[in-house]
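Please go over the structures that come below.
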Structure P
Amino acid sequence: MALIDFHCHLDLYPNPHDVAREVARRGVYVLSVTTTPSAFLGTLALAGSEGRIRTALGLHPEIAVAREGELPFEKLLPRQTTLGRLG
């Protein structure tokens, strides 16, 4: 049976590379949602080549007003197939 975590913030873990290795070791799948558009590329890099981790572009609703300047994130969409929570 495949297990999938549909709400993970990989970039917020103290040791995200350890988490990525553990995902591979356990054979689970993870959708890592960013809390801000500016965190997308860095979070994508944290997942590396681990095919069991997908990174979704997101903007957490509790900080959406404070991060209003990040709303024009269309330039990231060509690199993205999944959108997470958006404000």
Structure Q
Amino acid sequence: MNDINILISDIKQNVKMLILELNQVRKELYVLREECERLKIENLELKKEALAKESSSLKTENTCTLSTEQKLNELINEIDKCISLMQN
């Protein structure tokens, strides 16, 4: 019986550590999402400048597409679900 209690304790500790790691990943995803939003705004400003100059040369390397932002949101939601399940 003591071995079972030790195993249960180990599992609980592992779950706590996993939750901490998932929370860290979630924080990093939020940072990526904020950076994505910043890049979208920057890209819009570059497009406005290019249109004002009637130039067709746009910087496209600083883009964050809507699908990228959606994927980040999906990952955050999945992590939230995992954390919720592990806490129950």
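Readers should treat all values here as calculations from the given coordinates under stated rules, not as data from a laboratory. All figures in this text were calculated on a predicted structure; none of them were measured in a lab. Cβ atoms are built from the backbone, for glycine too; each structure is taken alone.
Quick one: log10 I(q)/I(0) by the Debye sum over Cα atoms at q = 0.21, 0.24, 0.26 Å⁻¹ came out at -0.95, -1.16, -1.30 when computed from one of P, Q, so which one is it?
The correct label is P.
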Mean count of other Cβ atoms within 10 Å over residues 9-16 computed as 10.6: which structure among P, Q? Q
Assign the value 38, calculated as relative contact order in percent (Cα under 8 Å, 6 or more apart), to the correct structure from P, Q. Q
Using the calculated result -6500 for helix-only ellipticity at 222 nm (-39500 (n - 2.57) for each DSSP H run of 4 or more, over all residues; to 500), pick out the matching structure from P, Q. P
